[in-house]
Structure 1
Amino acid sequence: MNNVVIFIQAHGRPDIVEAEIAVATTLGELRNVLAASGIAVDTETVIFIDDAEEPLKGEHHHPVHGLKQGSRIHVGRCRRIAVTVHFLDKIEEHPFSPGARMRAVKEWAVRKFKMDPKDAAEHVLQLCSSTGRPSSDTPLHQLLHGHDCNLCFDLVPEKRVEG
């Protein structure tokens, strides 16, 4: 049986857990790996593979599709994360999967606000009411606090040049 290394990221935990699992695994076996890694799974828990739009569904004996070497398993309580982005006097909202990365949010915002590519390259997403600017490869669920499934960002210039 071929095994792969997966990386588990759980809501509310800053660390990434590395585990080995069979490529041809079942949902029950994946849940056992999560439990052995100290990650509680209950009826409200959702599990996403990489940046999949839908969580894994099924019974313990159902096969898990999409696992590959280096897959990231996202475990949390949010099926979707409601993202709000502010740019100048405009506001746009869109639901994303928990495993979606910051780069996907920025790409979506750039399209929504019809930004020139040159201008877009000079802007970053900053968490509302803070100075936090998550890196482009940060999954959205890592930015959540508590059981809240909402995030707010401002699309701001990366550097301000004062004249």
Structure 2
Amino acid sequence: MKRLLIPISRLDRFIVRKVTDSVSSRTVATASTVGWLCDARVLLTIGTVWWAVERGRGQSRRLAVRFTTTILTTTALHHAIKRMIAQPRPDRGARNPSALRTGRPFDAMPSGHAMHAGAIASLISTELPPSKGVWMAAALMAATRIVTLAHWPSGVLVGFTLGAVAAMCT
């Protein structure tokens, strides 16, 4: 199946140019490390261990199952979308030839890490009293994908939004 090529907007290019011009290599390294907190493999490991240690049928076990199900759902969803859409990643541009290469070259839309961040924020907001801090922390984690040049801002926004909606549906 041929993938739909999504063009990169001027706004996306402008934001990424500003980021590459103003962010230090130390900030990029920190963002890369923080970004791992929203990696599917890390989150699924956390969910599986959490589920395994919760022996009872209480609230915590139910939440562990919901967390794991939500991460599985967002993982499947972002991989399915990436099979249909092609968009080059910002780190492949001539502007930053020494950038660390992330993922496949044409998998910029949507950001799976941002999708997981949005899903976790949505999940926490439905289980606990809503908190702006949770959403801000999740948005910052998602933004690490822009700083590391793994995704365009629009791909992060789309991923974050889809993740939040997916969590509400699980």
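Here, each number is a calculation from the coordinates, and none is a lab measurement. All figures in this text were calculated on a predicted structure; none of them were measured in a lab. Cβ atoms are built from the backbone, for glycine too; each structure is taken alone.
Numbers below:
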{"read-out": "Answer label among 1, 2 for the case where helix-only ellipticity at 222 nm (-39500 (n - 2.57) for each DSSP H run of 4 or more, over all residues; to 500), calculated from the coordinates, equals -4500", "value": "1"}
{"read-out": "Winner on relative contact order in percent (Cα under 8 Å, 6 or more apart) once structures 1, 2 are ranked, highest first", "value": "2"}
{"read-out": "Value 1.17, calculated as Cα Rg over 2.2 N^0.38 Å, assigned to which of 1, 2", "value": "1"}
{"read-out": "Ranking 1, 2 by distance in nm of label points 7 Å out along Cα→Cβ at positions 42 and 82, the structure that comes out highest", "value": "1"}
{"read-out": "Origin of the derived value 2.0 (distance in nm of label points 7 Å out along Cα→Cβ at positions 122 and 146; candidates 1, 2)", "value": "2"}
{"read-out": "Parent structure of the calculated result 0.95, given that FRET efficiency 1/(1 + (r/R0)^6) of positions 26 and 154 (r between Cβ atoms, R0 = 41 Å, to 0.05) is the read-out and 1, 2 the choices", "value": "2"}
